[in-house]
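Next come the structures, one after another.
Throughout, read-outs are computed from the coordinates displayed, never taken from laboratory work. In this text the structure is predicted, and so the values were computed from the model without any measurement.
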Structure I
């Protein structure tokens with residue numbers, strides 16, 4: 001009976017540890033050589049920029065020789081569902097993946113909760129080096145997605161009035177709140193008046209957007225899933241008031257923002273995929289690969305909006321930018 005009781009206690013401890021969300025703190029070792037490597041890709045949202053990052057990762061892995069036959073890749077797209085994302089991260093940890101690739105900040109944080117020893121490459125992670133969720137983790141490397149807010153304001157200021165700049169943001173989104181703080185500093189440096197509207201996802205979108213009209217000459221929209229869901233409403237209201245939109249990322253330009261200075265998400269994913277390939281070779285651990293960010297962001301301009309709002313573009317800005325010709329009845333072209 002005593003032996004039986006001891007076994008039950010031991011089994012209970014094992015089950016508790018395996019079900020706990022607390023990651024096991026083990027040494028991070030180089031990935032052992034295998035015929036077939038097992039990789040898990042966590043993608044937190046079903047957004048175009050995250051799809052591009054994932055596509056870039058897969059292309060880089062294939063280019064480095066890690067194609068079908070050498071790798072088994074499981075992709076978990078959790079479409080903004082935090083519980084599903086957490087479950088996917090736990091499953092990858094239980095399955096002892098050789099490598100986890102986390103697309104977006106939320107995915108990287110989900111991976112950090114479940115493992116401290118499986119190598120993780122984060123792609124498009126905001127505030128990678130300072131975020132407390134990654135403290136004590138030596139199994140992370142990757143590509144940061146740092147908002148180029150100063151560059152965005154500098155470029156936008158060359159073709160539109162920013163004296164009364166507005167921002168619509170979700171105060172419940174940590175990344176959006178960080179961008180507001182950065183924008184406040186930039187506005188103070190540039191002598192701009194900043195008009196803030198805190199967006200509440202549980203309330204009707206259009207009345208909140210209408211609060212900006214009459215107070216601003218241009219609108220800055222940070223990246224946030226809830227805002228992207230209602231981005232068409234934002235464009236409709238701003239176009240009706242002849243107010244140009246500065247988008248934090250290029251997909252907003254495709255949907256109606258006038259300008260963005262942002263990373264190429266495919267290139268960002270490709271860089272992350274090359275980091276992953278370096279780890280699969282078994283010579284390095286994540287700490288050996290510095291966390292990086294893109295040095296040359298893209299300038300993307302929506303020419304339909306330029307013409308509709310009668311915005312004057314300086315010649316050099318026109319030449320440097322990628323222009324989206326989104327006229328009715330015509331396909332987009334670079």
Structure II
């Protein structure tokens with residue numbers, strides 16, 4: 001049986017039953033990160049003692065009667081609330097497929113969670129699961145000393161220098177959030193980030209004040225000038241700490257304030273009993289300078305995967321061909337930008 005959950009109380013009551021979870025699954029995160037044309041739903045599948053949930057954002061497909069579904073930015077995918085020995089995977093797929101068809105959902109895309117097991121297994125046979133990249137994890141169950149011993153040599157040198165010149169403090173939303181946002185935007189402009197990385201003021205405030213998860217704003221203060229030279233938001237839920245957003249002042253780049261903040265959060269989170277500190281990967285799932293920055297802290301990598309599913313192949317091809325003005329071959333359906341009918345149209349310069 002498939003049920004669709006939209007209210008906050010029922011949504012979070014169901015998540016509370018899961019052994020593994022993360023803030024990316026919560027009602028608040030879905031609502032604060034959705035676009036205007038996206039509607040958050042929690043798809044709940046029940047069969048006997050088995051209960052699975054799948055959070056999605058439903059979207060209308062422009063100039064059509066159809067919809068598609070995607071996941072929030074971050075990590076999501078199927079979450080097991082309970083599963084028994086009689087679980088019939090084919091029945092799960094059939095009911096999920098029937099729900100998509102009944103609601104004219106042409107395709108589904110979901111980022112999967114690198115720290116939650118069996119997601120790929122549960123989805124095998126319905127669409128395609130593709131490995132995109134590695135994400136960097138610090139094992140907080142190890143001792144603080146052993147964690148640091150795994151840092152690369154250059155990182156240790158940077159941290160020693162930073163600790164002499166700076167102090168890390170926990171920020172206050174009313175007093176420090178505006179300063180953080182300025183640093184974050186400065187950082188995004190410096191790296192020429194896409195518009196999607198610039199959020200509304202409402203987003204920053206709500207992610208810091210949600211009751212669904214614990215957020216911390218950590219700031220690096222230059223001891224001599226008492227200037228805030230860097231900041232980062234970290235989100236804690238269950239066994240996980242997520243490195244979410246960060247920004248720093250270019251004038252103090254050589255003091256590596258973000259590296260020092262991450263190191264301080266690592267120590268605090270270990271003392272607090274968390275098990276995993278996820279630093280994430282590179283931009284666009286690539287092993288770039290951002291990935292190299294993060295991998296200086298740990299060589300413990302997790303695989304980041306995505307799930308792509310074309311529910312209605314004929315309609316998908318029609319929509320894609322209308323968008324791209326070229327025929328789409330069956331063996332190309334899952335390659336390239338997904339879904340293909342949302343491929344950004346390139347405007348050539350005159």
Practice task
Figure out for me which of the structures I, II the number -10000 belongs to, where helix-only ellipticity at 222 nm (-39500 (n - 2.57) for each DSSP H run of 4 or more, over all residues; to 500) was derived from the coordinates.
Solution key: II
Fill in the blank from the handout: For mean projected area of the Cα convex hull in nm², for residues 76-131 alone, structure among I, II ranking highest is II
